[in-house]
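Values quoted throughout were computed directly from the atomic coordinates according to the rules given, and no laboratory measurement underlies them. These numbers come from a predicted model, not from an experiment.
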Structure I
Amino acid sequence: MGIFITFEGIDGAGKTTQIEKLQDKYINNSEYKFIFTRNPGGTLMGQKLREMLLKDTEIKLFSTAELLLYMADRAQHMNEIIIPALKEQNTIVICDRFIDSTMAYQGYGRGLDLEQIDKLNNIAIQGVRPEITLLFDLSADVAMRRLDKLDKIEQEGIDFLRRVRDGYLKISKQEKERFKIINTEELSIEDIFIQVEKIIFEKLQCPVKI
């Protein structure tokens, strides 16, 4: 079986930059097979849903409709990408956002029922949970200063982002074994990447490949 790792954090925390650095270094240069994907957007259906959820300003989604679209993407993503990949030996699946994003953004951010979100997540993921979740943490104030062109979610504003960050921190306290928190506020991109590599390769029980 492969290893499933997710990257989480509020917009502007730098998680996608770290995934890109991992891709550059390890996609064709490792004894492990790295598979990089994102949720939403890892499948063809997901790409279309991502456009609707984050870009299409003509469509105003109600919170419950938004939640169910994320879940539809996740169910498709599991069957099409993640579950098949994890059946292979020496495979590391890195996913940009997963179940915790939905809890943080739609649950803590939008105020939807957390228990209902958890039930829907469990249906979508079919029992497959991340072994490690890297949470890239920083204040909402710094995150907003970092953001340039805002998508529909980011346009919700700083109070929304503060609720989301608070949600992530609460989730991480509930699952301390799974979460590894990296505070990105004062670290350089390279220093963050050193921590990312250390966490991943400690899980693999092997030294970082330079």
Structure II
Amino acid sequence: MKTIGLVGGVASGKSLVAKLFEELGAGLLDADRAGHDVLAEDSVVQAALVERWGPAILAADGSIDRSAIAKHVFAAGDRADSEREFLESLLHDRIRRQLEAQRVKFAADGRPAVVLDAPLLLEAGWSPLCALLVMVDSPRDDRLARAQARGWSSQEFARRESAQWPIDEKQRAAHVLIANDGTLDELREAVRDVWERHVAPPR
């Protein structure tokens, strides 16, 4: 079973591309979802976060408030780097274990491939897990517009982008590029082309 890793800039459309691969038969490994599960279910993680940042990061129901965490790890200034490193050191191994367990289940189900949608795939050192790295390439103005539609300011967008590898480094790391600068049908066709060339060639 082949693992397809998705890379790209912030709000480039990686999750949409992941869903299009899923439509073709790939199992979806969603690192964000796994991260949510860790924050919601791992009491050791929850205790460490409260010890680090105080009870203000808890929502009214006692769960971890992800937006409150984001204010620490994507804040302006040098301190944000150390806070982000702390969070990543706490979460990444746990998320990876969840994803690897899911991958085993997909393999047992006979899936031809899994697609790994992880915002920090390269930064976390997960590229060796992937037989194919696909770069989802989208113009910056388009990505900024998508981020603003999520409620982010341009400053928030810039801070989150600065926490990741530069776009040109991601392009160099990728084996294949998919352009997300047209219609959904064009994107779907580009994904299908990658699938047929690299995962399930037509007979």
Structure III
Amino acid sequence: MLRTLIAFAALVAVALPAAAQRTPEEGLDYFELRPAQPTESPGKIEVTEFFWYRCPHCYALEPQLASWLKQLPRDAQFRRVPAVFNDEWAIDARIFYALDTMGVEERVHKALFDAIHQQGGVRLKGEAYAKWVADWLGKNGVDAKKYEDTYRSFTVSTRLNRARQMTAAYKFDGVPAIAVGGRYVVNASSTMLSVTDYLIAQSRRTAKK
């Protein structure tokens, strides 16, 4: 897995300058959703990252994504949505939404991502994985009782179902995937952030017409 992460990160670093030399192509770098999907950021170009905590490519992208977000245009709004392809992925979605509902996801996001991939969490499945994450969170400043209650709450279940619906509606087949304006989807590749920049500009031009 470490070799995969290093290879993906290296490809990102090498390919970003090259990507800037050509115009991204529909069908090759991204696809357009038909019909377009509703967004939740009125007046903004919504940029949505679909991810999975246990995805090595999502983890490898994270440092580049964090740097990219520092330069996000003022007319764009970024949000994360956990992809849900099956019940195993639903565990990670519950984790994300429990932390988000508690207002601590942003604070623990990087450390949790690191722990999952560097401390063995990624090798676990099912309830063993969910318990491992809960134990880690309890040791890292998250109220264990509140987390457990929130993890199983109606609010989190509702948000999980919405994430499952979005995963199907956006028609991507792997993560990380990035959606722009509810209209375009950038599939996982070493140039996806450059393609996202292009599609933000494209959405801006379309909105002005």
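When P(r) over Cα pairs in 10 Å bins from 0, in percent, for residues 107-146 alone is computed across structures I, II, III, the figure 22, 40, 30, 8, 0 traces back to II. Looking across I, II, III, the calculation of relative contact order in percent (Cα under 8 Å, 6 or more apart) that yields 32 traces back to I.
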